[in-house]
1. The value -10000 for helix-only ellipticity at 222 nm (-39500 (n - 2.57) for each DSSP H run of 4 or more, over all residues; to 500) was derived from one model only; which of P, Q is it?
2. Work out the source of 25.1 here, i.e. which of P, Q gives that when mean count of other Cβ atoms within 10 Å over residues 254-261 is computed.
3. Thinking of P, Q, which structure, once distance in nm of label points 7 Å out along Cα→Cβ at positions 62 and 86 is computed, gives back 2.2?
4. Using semi-axes √(5λ) of the Cα gyration tensor in Å as the calculated read-out, with 33, 22, 19 as its value, let me know the right label among P, Q.
5. Assign the value 19, calculated as relative contact order in percent (Cα under 8 Å, 6 or more apart), to the correct structure from P, Q.
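No lab work stands behind these numbers, since they all come straight from the coordinates. In this text, all values refer to a predicted model and were calculated from it rather than measured experimentally. Cβ atoms are built from the backbone, for glycine too; each structure is taken alone.
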Structure P
Amino acid sequence: MRRTGVGDPPGGMKPVQSLPVKTGLPLHLSETMSMTVKITNAAAVSALAVLRSITKESTDVQQQISTAKRVATAADDATYWSIASVMRADSTNLGTIGDALGLGAAKVDSTYTAMNSAIDLLGDLRAKLVTAREPGADKDKINAEITEYKNQLQTMVEGTAFAGENWLLNGEPAAPPQWKIIGSFVRAPTGEYQAQTIDFPSSQTILIDRNNANGGLFTKAVNGNADGTPVRNYYLLNANSATPATGTEISISKSTTDSQLTDMLTATDAILNQLTNSAAGIGIMKARIDDQIDYTADLSDAVDKSVGALVDTDMDEASTREKAIETQKQMAVEAISILNTSASKILILLE
């Protein structure tokens, strides 16, 4: 047994000596180290991207519903927008054409109505000439009736005006060669619009010409000799034209012979026949204008429908899409909410 020496600690144990610790950092409890960690949640990023896409689509659909236009600007669809813009211009022009046709139809209707009335009056006048050939007929009284018919014809011709035009009367130095009504339009190779007209010869409608009597059916000289020669000219009305007709006015008196009455009847029949042909031509033009009005209206409707098919919103489809997008939006928001909840639970565990 080892003896305990003087100076040894009690119990015979030796004191433990402390060893020095070497370190590169000073040990200060008041100083702490901090670290920032960034964790990317791929699922959350995908969910946010989907939500942004759904929100944009929802905005587009709502705009389409509010404006009723699927293609409102060139940015939406440059091709359809360009085609629709041209077709809208065509539709506007067709509306203008329809208005012009309506105005032209009114002019033709007034001319046609006046010609029909003139045919009736001229027929009554002819009947009076036939009556004058009867033995013992009072030619002076018959002539008074004939004069009244001629006055009615002149008044009717002068009063047949519509929108500043009178197709039965000419007071200008030179009558227009054609009466024109705008009936349609075409596009030139360069793209501009060119109006197409429905024409009718003015020589077939002018009944009284105040400049040159030979330009009007009622004022010009007509051969009353059925054989053709020698020429015995007669005219129906004296309108005080600047250049009067050569011949004799259709008028009778007690001294009028049967031969003269025969010539007047021949001239009257020629005038009546030409007036009937002119009225028939105006009737054909009237039917053509009516058909063109119907066609223009149908074409305008077809163009409007085509434009609608290109750029208008299908409200039923858009409404269904809006409901579906709203459901998708709610699901995306719910997915993001679930991801946020999961992340919060992980943070709690880490704490």
Structure Q
Amino acid sequence: MKCITKTANQMDTIHSHETSNSSETFGTQSHMPPSGPSSPADGLERNIYRLVDPELISVLQTRPQQEFSTELLIEARKRPLMAPLPPPFPQPVIRHVPGTPGAPDVRVIIVDPNPGAVGRPVFVHTHGGGYVTENTMIYPLIQTIAHDCHCVVVSVDYRLAPETPYPGSLDDNYAALQWVYDNAEMLGIDRRRIAVGGESAGGGHAVALALRARDRKQIPVMFQLLMYPMLDDRTGSTHPVPDCVGRHIWTEASNRFAWTAFLGVPAGSPDLTPGSVPARVDDLSGLPPAWIGTGSIDLFADEDITFARRLIGAGVPTELAVFQGGYHGFDLLAPEAAVSKRFAEGWKSALKRAFSKV
């Protein structure tokens, strides 16, 4: 397959929401060509999957092909979250913390691997879901982070777009971060070891949160853990992408839908509220060190690589890892694949290293 570039309105892509055991409401694609020894579709299927890691193909072949829409978003939000992992994994606890003035309280999920201990690091997690829905695998994910990285996890159930456009979700995330900082003794955490991070849209939220913390100079954030972060509304709108990326799970069309919902104006619009799109923030200096991981055929691969390069240019210690053959959310959709295990090992190691430096 030749990797060529098309503009957004030339791309013929379709997508859908997640199934109940997937990572988040990603768009999905399933290419099921008719059988036959010489069917032209056989070659098409091989072409579609040529760049996909072989262990990640079966997931794509069994997922329905639908277009993400308002109707499908409504259905996706009805899907239940996956149950928490049983002990010995630490169990999640729900509580509500004060929101910003004039905003409602914020629901947070706390996972503490060693209740009663003191001086622990804390990971403030912002979940994925394209800014418009939840990550249905949130409980197993944050339990794994707490268990394997030996930290308290506080995951923020921020308000969703389009009902709450920017900056409502950022306000919720900052309110949760403020609560964590103010209640360090009660939580048994070390204020010097506060990291932020998340997957997909949660990664975008984490960068926005780190930027606000930098600008307000109230709360020190020491690390950003960014798993295939969603950072640039222009991807697939005013910025065309190569035809060989973004074909699976999260596509250009789903990206435009989600960013438009989040911003309240069409994705790629020239004039936006400052700070609403991390990739459009001019000054990245003073941000905490970052680990960025993405799949090589993820729609976000280019924007993540570009953002890592800009962080490095701004003097921010940055580690970038690109995983060959990985599409969006591959590690959560196919956790037993070797590439998924390498991805998990990468971010766990990065987070533990960051916590150990203080």
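1. This value belongs to structure Q.
2. Numbers: P: 12.2; Q: 25.1.
Going label by label, the one that fits is Q.
3. Q
4. Here the read-out was taken from Q.
5. On the way: P: 23; Q: 19.
Structure Q accounts for this read-out.
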